[in-house]
Structure P
Amino acid sequence: MRAALLFGREDMRVVDILRPAPGPDEALVRVVAYAPYGTDIGHYTNRGGRYARAYPYGVGADFSGIVEAVGSEVTHVRPGDRVTALALNHCGKCAWCVKGVTNLCLDAEAISRARQACCQQFTIVAANKLALMPDAVSFEQGAMLAGVVVALNGFELMEVDPARPLVVIGVGAMGLAVIATAAAMGIGTIALGGTGGRVDYARALGARVLPLESYGTMVTSEALAISPNGFDQIIETTCSDWGLKQAVEVAGRLATIGVTGGGALPDCVWDIVLRQLRLVGISCGHHQQQALDLMASGKLKLDTTISRRFTLDQAPEAFALLAGREAADIGRVIIEIGAA
């Protein structure tokens, strides 16, 4: 089968590899659509050295496809099913998994299990990560599930109040997903970020956007002109030092800031202390079915954020684009792997 593998930093090649076979608790899925997002680009560029591992290896987590074969222990999906998958592995048996909070799984062996690589024709997936896609959900929509699941988890953990504006830091793939999900749930958003065409995608989803003059600049004064005492609820989606610093600068007293990733805390700890800010960590989440239901209802439409489509053989071109300067003008990218 054909697969796009990383052979080094920014060295992606589409090659022939052996088609895998599923283990007892696994499914073999024929990939139809794959949507790269920030983590995948981090792997491609080995951002900050954080993603280094033994090359070559496959990339991707956010995809949709059709079940080709299942292992002997798999009962909830079968060949021919249209499916999408969570990014994180879980055991399904520990105390947190039994509660349904699978992203907090306690089983070290389960959570260390290699996640699927889906920029390839077929992928092996732990079957308990798979969800059946409703007929009303397209393969492209299903391939953009991760950002929606993160958003729903964040809204729940932060106890977001729909009556107050939600500030979204960043308008990349994750930021656009948060804005779209908020719109589907009747939550108004103010987005801080963007230097190019992504600003237009965020506005089309309903956000009020305060764009940047250049990458890394602050829009604190513009934001505080809207709400002089700061904002109560903020989600940071860029996983950058800039993003967290910007979030803290626009936060009002007793505000809640949802954090989706990043490095060390920037020089803002005393701001957090003196304003008694609450930082909430947001992992991928367990809201898979809720996300699919929102898509099926027609309230949540991520296909409007798609700006480019590529074939599997064009995957290196797609990743080079998303890692380059032109990315500021690009919404979501879909890599079309196989026929529906």
Structure Q
Amino acid sequence: MISIEGLYKTFLDTEGGIEALKDINLKIEKGDIFGIIGLSGAGKSTLIRCINRLEEPTKGSIIIDGKDVVNLDKNQLRDMRRNIGMIFQHFNLLSRKNCKENIAFPLKIMKYDKEQIEKRVDELLDIVELKDKKLAYPSQLSGGQKQRVAIARALATKPKILLCDEATSALDPNTTASILKLLKNINKTLGITIVLITHQMEVIKEICNKVAVISNGSIVEQGNTYNVFSKPSHEITKSFLKDVTLNIDKDSLDDPENTKLVRITFFDHKAKEPLIYKIIKNFDVEANILSGKMSSIQGRTYGNLVVGLRGSNGNVKDAIDYLKDEGLVVEGLKHNGSSN
């Protein structure tokens, strides 16, 4: 549905320019909930705003349903934007208009008649579960309710695509969970493709079936969310997975000079197998579990253990090889917790 190829965005300044996006290539399929995650300043907001040309790309193409957004004239762009809704971090509601009027705003611009508007607003208030707030003003709403109104407004023209620019960053965890549940339901029941940007790993893990990691204006990893985050290859991606944080004091280990520290990452059914017990029993090594955590992505289990292995070099190597043969990722660590 959305194909981005060779996309660049440069902001000009007195010193020449700042390259905010560099050779971005992404494919977003119909029905995806596609997450773009990155640190502040990575370029994620610029990227999502280029999709509907709120930012003008410097170079490259953005193909939506066979049409290159970059080459559309003003009238064509206006027509295309009817198929793209957008929600923002700070809601962007009109403070002097009530919920009904905020949701109706894009419909009035498109010259819907009064009866059509009334019917559509009621449908949308039902979808976002705010029927009792129809005449309430933004100042009378909680943050989560404001975002629900913003989502309803974004859906008013029955778009095929919903762009979410840090849609949950201003919300508390419980409210974030309810908004993510709503977005997932909208994706499932209405078939709307959702593209969201965030710096919150929990958002990606909860809702996105695919993800791209952006750093310094470039995509460094992308693919199925579980695959990307269960086996991260880039340091930025790994930084979002601080499930096991270590700063090991060598003095806390019984025999630090002869202890090999490893981080073991396991997936799905392997999380339920007694593999640590097996290496202790079968390879004559001691295994001291120093830290660990279980988590899930899209309902699939993954976890990390940091283990101190002690025994002869040959036995430790055999134990590690066994774990790798079982499909686990085993990474050597230094005593400060960083990778070898």
Structure R
Amino acid sequence: MQFALDPEIIDFAASIDSLLDRSDMPSVIRAWDAGDTDKGTAVWGRVAETGAAALLIPEEAGGAGATAIEAMVALEVLGKRAVPGPVVESVMVAPRLLAGADGEVGAAAEEIAAGAFASVAAPPVSPYAPDAHVARHVWVAADDAVYAADPGEGHQSVDRARTVSTPNRGAQVATASTLDVINHGALGTAAQLQGLGRAMLDMSVEYAKQRKQYGKIIGEYQGLKHQLAEVAIALEMSRPLLWAGALAIAENPDDPAAAVRDVSAARVAVADAAQLAARTALQVHGAIGYTLEHDLGLWLTKTRALQSAWGTQTYHRGRVLDAITAGAGASGAAR
């Protein structure tokens, strides 16, 4: 099977990338870390104007009524630029919580489409709400119910431009499949990690072309070329799994169980590839890459923080194993 994105989707991603390229994201991230989130929320407002925040929101609520495929394209770019804030929760998760909701909760969809942040926790798989202090809406998804919540006390993440909190659950405001919510959160996080991995690879390649050691450009060393090639291969091999997860969600909107295997396989492969990209980038740059002054550190710490967002690697490997063994059992019973 061949998979190719429509030219319109590619142009859409390019428009978001161009916008963020002009936004000086390292300074925006550092300001967020220092407690000034105004620059970051302003950038998110401009991203929302492209339609990225409204992709999965129904047209009748002011959204685009698109699929997970379009959302993956946008989130990979947002990951590449390390955009701060509860990005996955706003783009991927909140629209699933609001699907079919009406009244005050349904009206929140219009606000999110227009650029309001939403933060979501889904304990025990995803017990923390990220950056709830900047979110207009905070929800908890559990046992196929959606609860309004207040942010709770925030704690600093390993990503300095990110906080996490355990929200205090309030009244139930809607119903939604918790499994579907986890699928969307996990796949959205995988798309972010794919973009982060690609960005760190690009940084490493550029740095390897400039840094000299013993009078020789380090990019000329065969061993370093092999390391960078391994990262490129890992990222390219994980990409088809990312699209398979997006297709599984898009083709089974009312059956989240059918997408579990593909979503978790994507989450595991992409997270591993991004971690390899981070480790290699630090080796290429040396200790300077982890300093606060160097931009690479902003991408390294975000990658580390997202390794456990919306389910750990162990959790998602377990889901893949369960899906495979369940399928093998069914196949054996049919013989």
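A short reminder: the numbers here are calculations on the coordinates, not readings from a lab. The model shown is predicted, which means the values in this text are computed figures rather than measured ones. Cβ atoms are built from the backbone, for glycine too; each structure is taken alone.
Upon calculation of distance in nm of label points 7 Å out along Cα→Cβ at positions 148 and 308 from the atomic coordinates, which of the structures P, Q, R produces 2.4? Kindly include the intermediate steps, with their values, before the conclusion.
Details: P: 2.4; Q: 5.2; R: 3.2.
Only structure P yields this read-out.
Out of P, Q, R, which one gives 19.6 for mean count of other Cβ atoms within 10 Å over residues 204-211 as computed from the coordinates?
Values: P: 19.6; Q: 22.9; R: 15.8.
Value 19.6 for mean count of other Cβ atoms within 10 Å over residues 204-211 corresponds to P out of P, Q, R.
Which one of P, Q, R has helix-only ellipticity at 222 nm (-39500 (n - 2.57) for each DSSP H run of 4 or more, over all residues; to 500), as calculated from the coordinates, equal to -18500? Display every interim value, and only then the final one.
On the way: P: -7500; Q: -9500; R: -18500.
Working through the options, I get structure R.
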